[in-house]
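Below are structures written as structure tokens.
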Structure 1
């Protein structure tokens with residue numbers, strides 16, 4: 001804001017001077033509205049910081065995650081847009097619903113592509129292979145989000161700019177999701193090569209502008225392999241050699257995260273820079289605790305039950321027998337704020353947003369092993385995944401208890417002890433293992449579902465998992481909303497910026513109701 005105001009003052013002075021002078025030279029007139037103090041060409045590492053921030057806050061943790069949390073029943077929409085989303089009233093099919101996320105994802109992809117161009121042969125920072133590799137990972141990530149959320153969508157002609165900094169294509173064509181995924185995998189394969197190189201340009205390494213890993217290229221390399229595992233699993237419905245692809249998942253996982261220290265966690269949150277889920281709930285109060293979620297925890301006597309719900313008085317509840325225990329029934333709730341319980345994650349002001357978590361990598365490994373029939377190996381991996389997931393839950397619970405804004409308003413009352421790794425292991429041995437033995441794949445997917453419940457922005461990934469299982473005719477995770485039989489969202493609608501301005505997108509959007517009837521390509525659809 002300060003820079004804008006100062007620039008405005010400068011222009012005002014220039015206007016006054018020009019009005020009082022009899023004449024000005026042509027050279028002065030040519031430079032009058034230029035700002036010599038601010039460059040028009042930022043270095044790649046500066047742009048990288050913006051791409052990371054936008055990907056974490058606007059794409060991973062933003063509207064996709066907020067609305068997806070109601071679709072997958074991690075939360076219940078209880079007010080305004082989220083209530084309408086819960087009840088499938090206009091919101092899931094409206095072009096305005098995801099317009100901000102639509103624009104943010106394309107902007108992140110555009111900026112990632114600018115970095116790649118700068119650091120490629122002939123670019124202004126040619127030789128910065130590692131920086132280029134980081135941007136390629138982020139380009140893959142945002143490309144996949146576009147494909148996963150919207151299906152066929154503008155891609156090859158989208159987010160491209162000309163020498164003047166303007167869009168090359170005003171009405172970019174729509175590409176198939178299949179082709180976009182070819183691009184995703186190419187970005188990741190290119191990244192794996194580049195991340196093994198160096199940053200040789202005089203501009204130097206990214207250093208602290210890498211807000212995920214502080215410039216550690218080995219960590220980015222692990223993320224690239226983890227994403228290859230994620231997206232290989234995503235394409236299972238389209239696989240012509242499932243066992244081969246499951247082995248590819250295992251091969252990529254072996255080169256990915258080995259502990260929570262490796263995960264892609266964006267944790268630049270404090271009293272002013274807010275976790276996006278907290279930011280939404282603190283200003284809107286549009287989400288309530290999900291009955292569907294609580295039932296799964298109750299059925300397993302899951303220790304998370306005593307940690308993750310709070311009542312109207314901001315008191316942590318000890319479990320389902322608590323007299324204040326009052327979950328919102330999915331799809332049948334009242335439109336009312338401060339009526340039902342809420343999940344404690346609504347208060348997790350400083351909890352990190354996870355672009356990819358260690359527990360997700362473990363769940364991918366457990367699923368691949370289960371699908372290959374290696375249940376003995378899958379059992380041990382699943383246990384590690386559950387323990388890691390519960391540890392992440394505790395990070396978000398602590399972030400809620402210690403949240404600066406919440407504390408300044410009286411704070412939450414913590415009534416139960418944190419779940420230790422030892423307790424989490426005992427929970428697995430006692431409650432999870434029998435379910436795993438009875439149906440290995442089902443319990444792997446249910447535990448992954450439970451793990452993605454939280455403040456980390458993982459409901460979006462869960463939304464893709466649910467649709468992938470539906471495509472495979474696997475009814476492994478039970479959802480309660482009665483509207484799901486006819487109106488489960490199969491995708492997000494295109495953003496209104498393009499349904500009104502791009503004739504290609506406008507035609508594909510129609511009235512938006514296709515979101516309930518047309519699966520995305522990787523789920524067996526045609527668009």
Structure 2
């Protein structure tokens with residue numbers, strides 16, 4: 001059995017019926033893909049009733065009835081004169097439509113996932129859009145500047161006013177029996193409560209905003225208590241099943257592997273990471289361990305040194321076409337650094353050497369590039385739906401750690417810093433197994449968390465910490481997110497293997513990744529290989 005075996009080709013009854021509905025859907029001759037995309041994005045959002053997104057049975061049934069017409073319109077577009085990039089845009093739009101199909105038939109987060117109705121966020125995501133899926137109308141508090149202008153305050157009051165009726169609607173819509181989805185929802189709900197409490201402290205001088213915050217807090221508290229009570233009555237499994245997982249991989253995520261192949265791939269990558277770590281530890285056996293920073297000041301000193309080293313390495317080696325906006329993007333430290341023990345997994349790494357996570361925070365360079373040098377295609381200027389960008393964003397960020405280590409970035413650093421790269425790779429492979437096994441309904445979330453914790457070296461992914469269950473909860477909510485880190489890295493490895501004839505053309509590779517944009521890695525792979533001249 002090869003890892004690159006035949007891509008899963010099962011087509012849903014929706015697509016089998018496409019020919020029959022083609023005429024009824026009245027596709028438009030010569031329709032422009034970009035125009036269709038703009039209309040599609042408006043349709044994909046739920047209807048609003050008195051300003052509140054409607055996820056009720058009738059509204060979702062109406063979307064399901066209309067979706068075949070959108071697919072017919074897309075199928076009517078003639079790609080015979082399209083460039084490769086335009087064909088990939090067509091595939092991207094189709095993948096989004098398949099994502100809605102999957103939501104309507106299988107995932108149904110509005111009926112199965114109580115965390116879906118969380119809409120208030122105090123911290124910036126390192127992804128183009130929020131990981132997993134949430135109701136329309138996110139309130140991104142981190143993006144606001146206080147004190148608020150009069151217009152910004154009025155807008156925020158309007159947004160907050162949606163929360164009480166939305167959560168009241170949630171209690172009617174949520175009928176799922178997946179115990180783990182109900183249990184894990186407590187974390188995001190608590191995060192919304194904390195975000196609203198923080199907002200309340202900033203809004204004391206505004207009666208209108210204060211009243212809106214209090215109403216949202218009351219509704220969220222009540223919703224959290226209701227979800228906790230309901231969770232005790234749930235008995236079912238929460239995974240989508242292997243058959244549905246494979247359909248999602250092939251039609252939505254555009255991942256050219258099956259569930260079975262991913263199990264092999266993640267197992268192999270976990271073994272490789274643990275073996276690589278053991279080999280590094282053998283080489284460094286006479287050296288003292290890396291001591292963690294124990295103060296914010298000490299971490300900041302290390303961070304500043306690492307950032308300078310990283311930027312100088314990119315520029316002096318001419319590894320990327322440099323722009324002034326890049327250094328601030330590479331300098332982002334999401335959530336800061338707290339040295340208070342016990343540390344969560346990534347803080348354990350960050351405390352010992354900030355370099356590996358600076359490489360993974362390529363995420364913020366990706367986000368800055370979307371704004372500063374957006375892709376030529378208007379379809380790629382907006383974050384892809386259903387997290388289907390993650391094989392590109394998470395895959396490249398994961399690849400960057402090992403890629404730059406081999407390129408020489410760690411030369412001159414404490415030798416044990418290389419060990420951290422393998423520790424992080426092992427953690428990503430270990431937690432990906434939870435994604436696969438939970439969706440196959442072979443493991444519960446607790447079993448997945450325990451496995452990830454014990455399989456991650458050094459005991460840093462603590463079972464009594466927040467990280468392990470938070471990650472497994474995300475992977476349960478969004479199939480194939482946990483595997484995306486290694487899948488995307490493997491696909492980038494394939495690009496390198498097929499195009500490098502001697503030293504890796506790093507500048508062409510990194511410039512190409514930014515130019516192509518944040519789309520599924522299988523599409524990026526085709527365009528990179530065409531640019532760099534692949535030999536198959």
Structure 3
């Protein structure tokens with residue numbers, strides 16, 4: 001028998017899944033929580049307080065994922081390590097880090113441990129919004145054709161916004177950088193000794209379209225010292241998905257208990273790698289990867305511009321199709337915020353008495369309500385809006401609360417708001433002639449929350465298919481490892497044998513759809529009013545907040 005390992009690097013933890021390449025059976029899994037977590041308050045090395053909108057991570061956590069999870073999964077499985085033929089990873093994106101020429105992260109250097117700009121800038125680091133604004137303004141002024149490939153706006157969450165922020169705010173740190181690299185590509189570099197740039201992240205986050213970056217003149221227009229950023233700090237080591245980067249080094253093989261030289265696939269993004277895991281390798285199948293945020297990915301057979309999309313890349317998800325990406329910056333994070341900060345003690349006590357966690361208890365209480373009974377509409381912008389507005393300075397809103405409003409009603413309204421956000425994305429694609437034929441949900445949220453599944457079906461008016469794996473990104477990574485190892489000729493063949501969908505589907509309830517259509521119309525009104533400039537109160541409030549904090 002032949003096995004591969006898929007390692008999924010999430011926002012809070014990493015997990016390894018050992019997979020049988022014959023049928024995608026998940027033989028064993030192990031999870032490791034990042035000791036440093038998300039660094040968004042103070043820098044652990046010094047206690048230095050971070051400004052608002054920062055979100056960092058420590059590279060050591062990523063290395064520890066390998067050493068903590070892979071040996072554990074192998075021990076749990078009883079599989080002979082000699083039968084493991086390949087490894088692949090997926091990662092949050094864009095989560096780049098500054099490093100030296102030999103791959104040493106700046107965060108590992110003693111003289112830079114107290115410098116925030118030396119660390120990984122996690123995907124939800126939004127402090128580079130001024131730099132994103134400049135990237136967009138200069139592109140529009142110059143008539144840069146690539147901007148339309150990103151829905152008309154480049155995001156503060158992405159690669160060059162973060163690198164430009166370092167140059168403008170910490171030029172001494174910028175001077176220390178030999179290479180600025182996505183964490184996904186960096187961990188593959190560590191395993192193999194080979195530095196690459198995966199085609200997926202390069203296309204969606206690094207402005208690589210039609211095989212190359214924007215011109216030197218464009219980068220120079222952003223900042224004189226940015227003109228040669230590609231040659232000096234980045235590079236062009238592009239590798240297509242499913243490729244074998246190189247063999248696992250002897251040193252890492254010894255650490256992990258694997259054979260030296262086994263195939264290590266080029267890195268991939270957590271959302272995009274999920275598509276083949278749910279058999280979504282054909283045009284028109286939109287996959288929602290739902291966790292702390294949601295990514296919406298879909299392949300299409302034609303190139304089209306879509307408002308607010310995160311990008312369209314030829315072969316960005318599967319070969320020979322255009323891969324589209326959109327998303328919502330906060331989904332599970334919004335529910336977690338509410339549960340952690342705004343639920344009265346009586347519900348904590350009731351959940352404990354019922355032997356349930358608070359999320360499960362609120363879900364069951366919220367499910368008792370009729371559609372529209374709570375009288376609420378929320379805008380799902382607690383972490384800004386990724387698609388279709390591409391604006392991280394927007395914030396959350398709930399309309400309709402009264403003295404009779406209770407926690408389960410708010411919880412339901414927040415779930416509904418995220419579903420409305422998904423419907424907005426679907427409609428944006430179809431308005432541009434990119435048909436969404438099927439909808440598939442993957443990730444922890446749809447796996448655990450039955451109410452959420454039904455609300456999404458009702459709000460979108462579409463039958464919802466469900467991932468057959470609770471670890472779909474890791475499974476998708478293991479499938480790419482099977483391609484890299486030569487077990488399958490391509491990802492289509494791997495998906496046919498290893499991909500999984502549940503037999504059950506979630507169908508919309510017609511009477512619920514009618515009410516949600518009316519509520520969605522109200523959402524759209526608020527969406528346009530607060531999101532398209534009619535009332536910029538959310539941005540003004542952030543400025544007042546930052547001034548009050550002395551920032």
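In this comparison of 1, 2, 3, the computed figure -12000 for helix-only ellipticity at 222 nm (-39500 (n - 2.57) for each DSSP H run of 4 or more, over all residues; to 500) is attributed to 3.
Source structure of the calculated read-out (mean count of other Cβ atoms within 10 Å over residues 248-255, 24.1) within 1, 2, 3: 2.
When Cα Rg over 2.2 N^0.38 Å, for residues 80-279 alone is worked out for each of 1, 2, 3, structure 2 gives the greatest result.
None of the figures in this text is laboratory data; all of them are computed from the coordinates on show. Computed from a predicted structure; not experimentally measured. Cβ atoms are built from the backbone, for glycine too; each structure is taken alone.
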